[in-house]
Structure formats: structure tokens, C-alpha cells
Structure 1
Amino acid sequence: MIITVFTSPTCHFCHDVKKFFDDKKIAYTEISVTTPEARNQLIELSGQLGVPVTVFKKNEKDSGSVVVGYDPKNLTKLIESSSNSKTV
């Protein structure tokens, strides 16, 4: 599973999402939306500029599942569903 978290340096909920993954020892890539390229990528994926946005992908070609905001219940659900899925 590939997890990407879009953040900004002053966003409290962004820190919560990162702590959520860090506490569970789950690897993720953080992209700060401080550059125009990152903001454009965020808009393309989520249709908006609010952060945090977490993207779960099975692989690079997968369009993925997007979670806007800090939603531990939904994040947990996506982690559990990805760990239960089998590769064919």
C-alpha cells in the first residue's frame, strides 16, 4: 500500500494525521502544499485545497482512496481493508 499525506506546516490536523501513522508505525510520504506543483497535485486528487488529505493506493496505477481531514475511523478502516486484501 502506498500512503501519501498532503500537509501544510501550520496545520494542526496535519500533525494529528502524521502522529496517527507514526504511532502505528505505518510508512507514508508527506507532501507539503507550500509549492504550486504540490497544490496543483492536491487539487487534482481531491478537488480542493484543504489539508490534510491522505491518499491510499494499492499501486502506482491505482487512482486510490482519498480522505479529506483528520478522520481516524476512516483511516483505520482503509488500513484494515488494505491489509486484508490479497494480491492476485
Structure 2
Amino acid sequence: MIIHEKLEWQATNYASDAANRAIQIHGAMGFSGDFPLERYWRNSRANTILEGTNEIQKLIQGSFILGYRKKPELRCKLTPYSPGE
């Protein structure tokens, strides 16, 4: 659980940083419809907002590491996969 959240946080950080740097390089043209940079920036920003801000992600990871939060139990057991069926 911790690894998944950390990877999710890193991926949104890297995508956001790359999009911000591309916008900085292109200046005002980065926000125009001529380049796809505006869409990349908008999508990376939406991922950051929808998955929780970086501060909230850090709090969640810290609570797992310190033992305040435990991995939740599954609500139902999944049947094993058998390729013959």
C-alpha cells in the first residue's frame, strides 16, 4: 500500500514538473491551442488535484510509516484465477 501511494505521488510530481517546465520554455505559446502543452499541463494538474494534493499524500504515507494507519482488510475474497474456465 505504501509503495503504490509513493509511486502515485512521484508520478504526479514528475508529470506536473515536466509540464510546468515545458510551459516555461514555450512561454505564452505553451497555453495556445497550437501545441499540446496546454493539454498536458491541464491533465497533470487534474491528476494532482483528483488524487489528493502532495501534502495530503505525504501525510498518508507518513501515517503508514509511523504505524498510525494500517492496510485495510479486503471486503470480499476473490476467487483464484484459472485460465481453463
Structure 3
Amino acid sequence: MAGPHPQIVYIATLAKKLNPPTRYFGVVESHGWAGGAVKELSKLVDGTSGELLGAVEVKGSPEEDDMEKVVDLGERIVREIETG
């Protein structure tokens, strides 16, 4: 299977339709070989009121640096919320 899981596609589509007052969000992708979820999800949420602050793509099991990237993304979202 390539791209995001069907349930994630459903959630992203629902979020776009409902357009909740979300200002910021991020995408984290973990895949075994195909990938492509970040690109597809970015298209799905285009036009919402939220701003995509970043994405983390992990191939295979996450390594320490992958986990640090996820934490950094979360911290960036927190900073934007606190200062925004």
C-alpha cells in the first residue's frame, strides 16, 4: 500500500470539510518502502485554515534522530501556539 492509511485520508478529508479552527498541524509518516503520505496529506489539507508547520518521514523503524525530529516538530507547534 502506498500513501497514507485510508483512515488517515478519511480524517484529513473530514477535517477539510469541517474546517475546525486549527491554526497549526504537522504530519508524521512511517513507512516500510513506498512512502508518499506526506505529499498526499499536504494536498488533502490544502485550503484549510491551519498551517502545515512541518513533516517527518521515517523509513522503517524509527531511529533516535527520527524521534528527535518528531519532538522538534511538536515543540515547534507548541511555540507557534504560544506566540501566535
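Things to note:
- Answer label among 1, 2, 3 for the case where helix-only ellipticity at 222 nm (-39500 (n - 2.57) for each DSSP H run of 4 or more, over all residues; to 500), calculated from the coordinates, equals -16000: 3
- Answer label among 1, 2, 3 for the case where Cα extents along the principal axes in Å, calculated from the coordinates, equals 33, 28, 15: 3
Laboratory data are not the source of any read-out in this text; all were calculated from the coordinates shown. Remember, predicted model here, so these are calculated numbers, not experimental data.
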